[in-house]
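Structures for review follow.
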Structure 1
Amino acid sequence: MSTATQQQREPKKVLVLGATSGIAEACVRLWAARGDSLFLVARNTDKLNAVAADGRVRGAAWVGTAAANLDDTAAHATLLAHAADSLGGIEVALLAFGVLGDSKDHSFAAAAAVLHTNLVAAASAVLWLADYFTARRAGTLAVLSSVAGDRGRKSNYVYGASKAGLSTLVDGLRNRIDREGVRVITIKPGPVRTAMTEGMKGSANFADVEKVAATIVAAIDRGDDVVYVPGIWRWIMAVVRAIPERVFKKMNL
């Protein structure tokens with residue numbers, strides 16, 4: 001973004017759900033440095049307060065917080081309305097909460113927990129925000145999905161299923177409300193170096209979280225539709241999806 005564009009840009013009112021996740025936290029740093037107003041939601045109060053304090057130091061116009069378990073869908077309407085009131089209106093919302101789950105636990109209970117957080121709870125928040133923005137005929141809703149949702153793999157098929165469902169929901173929502181003046185963005189990161197992926201095989205080679213956040217913030221500014229981060233993953237997943245099932249089922253992915 002050019003200096004002239006930065007000078008002309010009006011500060012935004014940004015809601016971040018899952019603000020203590022590695023990617024969201026890096027995005028918060030960028031928004032704070034630009035002087036935006038932020039309302040941050042996460043489960044862990046201590047971590048949330050630390051992210052908020054850092055945002056204030058970096059120059060955010062205002063930072064509000066709410067410690068909440070976003071798995072509790074019954075509380076979403078009250079929580080999101082409070083966020084909107086506190087900000088004086090939401091202009092940008094980033095949904096960034098989710099869990100990887102234990103890929104070695106093949107029980108239904110483990111699968112249900114991942115599906116609830118990543119799909120059911122996410123859908124609850126997404127649909128509330130979609131109605132909010134549609135009523136105002138303005139706003140940007142950005143949803144963190146994953147390249148894992150592009151094709152099921154033995155190593156993370158439950159997590160992938162949750163993200164596939166979320167991506168399809170967001171894609172369909174975009175088709176429904178884009179004409180209402182609302183931008184809906186599906187963000188599909190590949191593996192990123194964060195606390196959540198620390199210790200995973202090959203994590204040293206995962207994408208840098210600061211670069212990923214910069215790409216996401218720029219995509220939100222532009223109002224993109226579907227964003228692969230880093231961009232090479234668009235082509236990697238195109239190849240993965242094209243592999244015939246008779247071959248794919250024998251691969252160790």
Structure 2
Amino acid sequence: MFTIWISGEEHMRIEAFGISDMGLKRTNNEDAFLARPDLGFCVVADGMGGAAAGEIASRIFVDTAQEVLADSASIEGVADLVKHSFTLANKRMLDHIAAYPNHAGMGCTAEIFAVSGDEIIIGHVGDSRTYCLRNHRLKQLTSDHSLVQEQINQGLITLEEARKHPMRHVILRAVGSKETIELDVLKGRGFKGDLYLLCSDGLTDMIDDAEIVRCLDTSGSLQTMARELVEHAKAAGGRDNITVVLARIT
């Protein structure tokens with residue numbers, strides 16, 4: 001865990017911690033993450049495409065995000081850097097597939113959490129998620145780019161039905177899947193005490209929001225809370241890789 005001051009006209013002090021676990025059913029970990037509070041950002045990527053290809057996709061995304069967001073000399077705003085991270089990672093994955101056709105179909109879902117002054121910027125593609133716990137209440141900030149989420153939006157299925165839907169893993173957007181990437185960029189003000197959770201679907205497929213709140217709404221350290229989330233997901237079956245990054249405004 002690191003504690004730092006973020007530069008800007010108004011300062012936010014944040015701390016962050018991340019952990020990734022293979023889970024109980026997989027033989028490799030296709031997730032990747034980065035927690036860089038010293039630079040003011042965190043990243044989670046969940047690879048797809050099978051075996052090494054998924055691992056490559058998530059690593060390309062994390063490495064690209066670090067390269068772009070660490071460029072403090074850039075004159076672009078942080079929101080523009082978040083967008084560029086997704087765009088450049090998308091291009092690099094497509095270039096990789098062109099060079100290695102046997103990796104066709106690889107890609108990743110991804111979350112970027114970044115701070116600028118007193119503003120929070122979130123970049124989102126796919127069904128990894130970002131949550132905020134504020135005043136003991138958990139709010140899902142991102143909306144899944146998935147088939148079942150569209151059915152929920154249309155009132156065709158309930159949230160409970162979605163959790164068990166046989167097509168719940170059908171993703172409508174991913175980094176590396178198309179020439180042009182569509183992403184959501186969210187902005188908002190951060191407040192002291194806010195706790196942000198970035199996670200892969202290996203967590204949210206296994207435990208519900210109430211269980212997440214029970215793990216997060218404590219006085220424990222970020223390390224303790226993150227590890228508890230992972231252990232709860234594994235106790236519920238651990239069917240996928242599980243990645244958790246926590247960032248708190250102190």
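Any read-out appearing in this document is the output of simple, stated calculations on the displayed coordinates, not a laboratory observation. What you see is a predicted model, and the numbers here were worked out from it, not measured in a lab. Cβ atoms are built from the backbone, for glycine too; each structure is taken alone.
Comparing mean count of other Cβ atoms within 10 Å over residues 100-107 across 1, 2, which is largest?
2
Out of 1, 2, which one gives 47, 40, 36 for Cα extents along the principal axes in Å as computed from the coordinates?
2
A value of -9500 was derived for helix-only ellipticity at 222 nm (-39500 (n - 2.57) for each DSSP H run of 4 or more, over all residues; to 500); which structure in 1, 2 was it taken from?
On the way: 1: -14500; 2: -9500.
That value comes from structure 2.
Given a computed value of 26 for relative contact order in percent (Cα under 8 Å, 6 or more apart), which structure among 1, 2 does it belong to?
Traced to structure 2.
Check the numbers for distance in nm of label points 7 Å out along Cα→Cβ at positions 28 and 108 across 1, 2 and tell me which is largest.
Looking at the calculated values, the largest one is 1.
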